[in-house]
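We did not get these values from a lab; they are worked out from the coordinates using the rules stated. This is a predicted model, so every value here is computed, not measured. Cβ atoms are built from the backbone, for glycine too; each structure is taken alone.
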Structure P
Amino acid sequence: MSGSTAASFTADDYRARMERAARTAAEAGLAGLLVAPGPDLVWLTGYTPPAVTERLTLLVLAAGQDPVLVVPALEAPDAQKAAGAPALALRDWTDGKDPYAATAALLDASGRFGISDNAWALHLLALQQALPGSSYTSLTEALPMLRAVKDTAELELMTAAGAAADATFEEIRDVPFAGRRESQVAADLDRLLRRHGHEQVDFTIVASGPNGANPHHEAGDRVIERGDMVVLDFGGLKDGYGSDTSRTVHVGEPTDEERRVHDIVREAQEAGFRAVRPGAACQDVDRAARAVIAGAGYGEYFIHRTGHGIGVTTHEPPYMIEGEERPLVPGMCFSVEPGIYLPGRFGVRIEDIVTVTEDGARRLNTTSRELVIVE
């Protein structure tokens, strides 16, 4: 995550996040949280280690205790520069010393802890050996909504990321498609996202013709032809917060069937968006979008969930899927992205990031959802 992101938040912001995380963990029956390098650590402290190595770096959070960041001594100077550093204590350790014994001294020997999903097995196993009476659960499983509700400053960053992705789409529709490889158009998307402020590009899907029937197609050497439907799905991080949008374009004039399928997906996307409101269940968004596609006879060709959360990562809870009864809350941000995928023929997907408001929803992507003709 870029340094400009850390500068967007103060030590007090990070202190409040850590206090809330520790409190929420206690309410969930956990003795604390153990946060390894990754998005949770950045969100809680503003700190990104200079390199992720086998050396232990771990944030220890527990209700009623000051937060502690265990960090290798050679990386302590960088940790001290983090925006959230004034809100926590640093415990550094030197090579040749046992960092797990030092960490164990901070923990309840018989406690149950939430630990980052991306923590190394090396570190978890060593902590279990140091504290045989302790137990652990995935942080995302224990506290799936930890980062889900964005505050005003975060929403401003999310809005800016969405606007940058929109600007990218407005420009990509003017580049040549016919006669070029998917990988060349994907490179254009990467270049434009970066030009519009993204420090990290996570994906640039360009799925032309029959490749469009694969929702996660990797842009390859296929030459895009006139008559192709092309699914574009792209995003990444701008100032530390995510963008993710999909539009489907057509090279030259589409057939009646292609227009009809696109119209169905557009109507489904609109229905999913209109289902977003405080108190509605996540699954209500999926049901609304899926009902339109199923009603048009294409239900078996909508093969993924309707949406995923987004924030300091481009995929995170909550998920818009049948069975997820968690209620929507103002400040949540997630995608609404129904699709139809016809094997061996073409695919269509339309995706906006939306945020829940006090009385409904707001789109963070505002480019046209009509079928765009490209050359």
Structure Q
Amino acid sequence: MNSLAVYIHWPFCLSKCPYCDFNSHVREKVEMDRWQAALLRELDYMHTHTAGRTVTSIFFGGGTPSLMPPSLVAALIDRVHALWPCSNKLEITLEANPTSVEIDKFRELKAAGVERASLGVQSLRQEELSFLGRGHSVQEAKKAIAYAAEVFERFSFDLIYARPNQTLKQWEEELKEALALARGHLSLYQLTIEENTAFYHAYAKGAFAMPDEETAEALYRLTEEITGAHGLHAYEVSNYAGPDQKSRHNLSYWQGDDYIGVGPGAHGRVTEGGVRYATQTLKSPERWLENVEKRGNGVELWDATDLPTQAMEMLMMGLRLSDGIDYESFISRHGFDLRDHINTTKIRLYQSKGLLERDDDLLKTTLAGRLVLNRLTAELL
């Protein structure tokens, strides 16, 4: 496997959203010169384990990477080009929030090398934006979408649905409005209550009620129906795209390709000397920065993974894709047969229940199967 995806994590946000369990932090001041030097240095370190690989995508995630100075983004992109050969179809994505401050950077970010934007819109309803703790208005969101369409050749935006008290009719109207603004890609996530978030504690106290399982399923089926009718088809559980609009970076994860993670709390999967390693950097921004300055990297985990572990990860990822897992392609990409690690009796059982489709070469979930994906994959291993 020669391809390599690069993930760069910027951990800082202006505020912490109540549903967010990502590694994001609010800081009054960020020393940009130190952070630029540290991120560049960790890229150099990752290169020592992946020299000669061809980079197919760079993804700036967070946190809120659109808060980074465009000059820092440019320096990181330039360093990737200097360290690795890059695909002539290199995809460079940066996540952004649709605030006025960040919108004003779009052209500079494009000049820095970013060719795809991913906007954290989350809702097109003002009351829901307030509930979700977002720092932008509906007007700002629509302005950001329009400006992204003007500046970038490719862009996407996120929405969160299955919110408290949301009806099918309300979601249908909001989704159709979003589709009218979109250009080829939407990420549509059902709201989940994660531990160690403000929503987790509020929900535990009864501050709001979540949709029941039947309503959540109906919302998911409605989402598939409406997006499909507008030419955006689900290629992954929560991602919908038109022709040639799929996120190539995220496909690297779901197809089990190698990727490096740079910055605080970033994960990676790196094959070196025939061994596949799971990597992770220190989550604390301050600890990560200190370690990079002292020893050249902030890595706290670099562990070899055995075949059963790899099979588990790749099954979980591959079944997220609407195309599923092609066994022969899997063997050529990863060097082992996934079928040796799957419970075939359970496959037949869930096939009979309409949750899986399979033949000699292919295994994939049905729409009903994707609704219970976590439980399904646990049973198959």
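Determine which structure produced the value -12500 for helix-only ellipticity at 222 nm (-39500 (n - 2.57) for each DSSP H run of 4 or more, over all residues; to 500), calculated from the coordinates; the candidates are P, Q. Structure of origin is Q.
Out of P, Q, which structure matches 20.8 when mean count of other Cβ atoms within 10 Å over residues 152-159 is calculated? The read-out was computed on structure Q. Of structures P, Q, the largest value of FRET efficiency 1/(1 + (r/R0)^6) of positions 240 and 272 (r between Cβ atoms, R0 = 30 Å, to 0.05) belongs to P. A value of 0.70 for FRET efficiency 1/(1 + (r/R0)^6) of positions 136 and 256 (r between Cβ atoms, R0 = 41 Å, to 0.05), calculated from one of P, Q, originates in structure Q.
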